[in-house]
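**Q** In what follows, structures are represented as structure tokens.
Here, each number is a calculation from the coordinates, and none is a lab measurement. Quick caveat: nothing in here was measured; it's all calculated off a predicted structure. Cβ atoms are built from the backbone, for glycine too; each structure is taken alone.
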Structure I
Amino acid sequence: MKVGETAVISTITGGKNLRLRLSGLGIRQGKRIRLVRAAPFRGPLLVEDVTSGARTMIGHGMAGSVEVCDHAPS
């Protein structure tokens, strides 16, 4: 994703603890998110839940486990 783009989370790969951590941050399958800011040099990413406006910062390692698509999954 590029800064400013929105997408729907299609799947979250990784272990149970990672999925629970992301879920606790509000990052779940089916949510529409927007990439607000990406820090340089593989720094953290600021993502926003489009529906609620809640913003969360996650690292590149966590973000690499989140697969997105440009439309809602069927």
Structure II
Amino acid sequence: MNDLKKKINYTVVCINEFAKRFSISSKAAFLYLYKYRGLEFLKEHYDIEHTLSIDDAIDDLIIVCRNNGGGY
């Protein structure tokens, strides 16, 4: 699997796990993470984030989004 596919798969997993954590749809999670720069964070820090557990990555996304005005 090439690097782009790995990054896309990782991002999809993070979106789905974020949705599960907050009992929202995957679409709502995507839109929230996009709006509050969580997806940008994952893209910029993939090299580090993908080495962490998914729970740790979701915790990081929560912090990033809150710092950018998110409410979850």
Structure III
Amino acid sequence: MIFHNIRNLREDNDKTQQELADYLNITQTNYSKYELGKINIPIEVFIKLADYYDVTVDYLLGRTSSKH
């Protein structure tokens, strides 16, 4: 599953994949694979990203269009 909201939030906040990878303590390659849906994103990562962007996990998952 491709998570467009994760990529869109990163780009909207002028962040690089490397910056997010550093925040998540993973490699840039793995972060890229998350955005492309090539590997599953652990729930812990979803929670950290939701906290980082101040949005809900449901928004990141594309289950709602409301960020809060």
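**Q** Given that helix-only ellipticity at 222 nm (-39500 (n - 2.57) for each DSSP H run of 4 or more, over all residues; to 500), derived from a single structure, equals -4000, which label among I, II, III identifies that structure?
**A** The read-out comes from structure I.
**Q** If distance in nm of label points 7 Å out along Cα→Cβ at positions 28 and 52 computes to 1.4, which of I, II, III did it come from?
**A** So the calculation was done on III.
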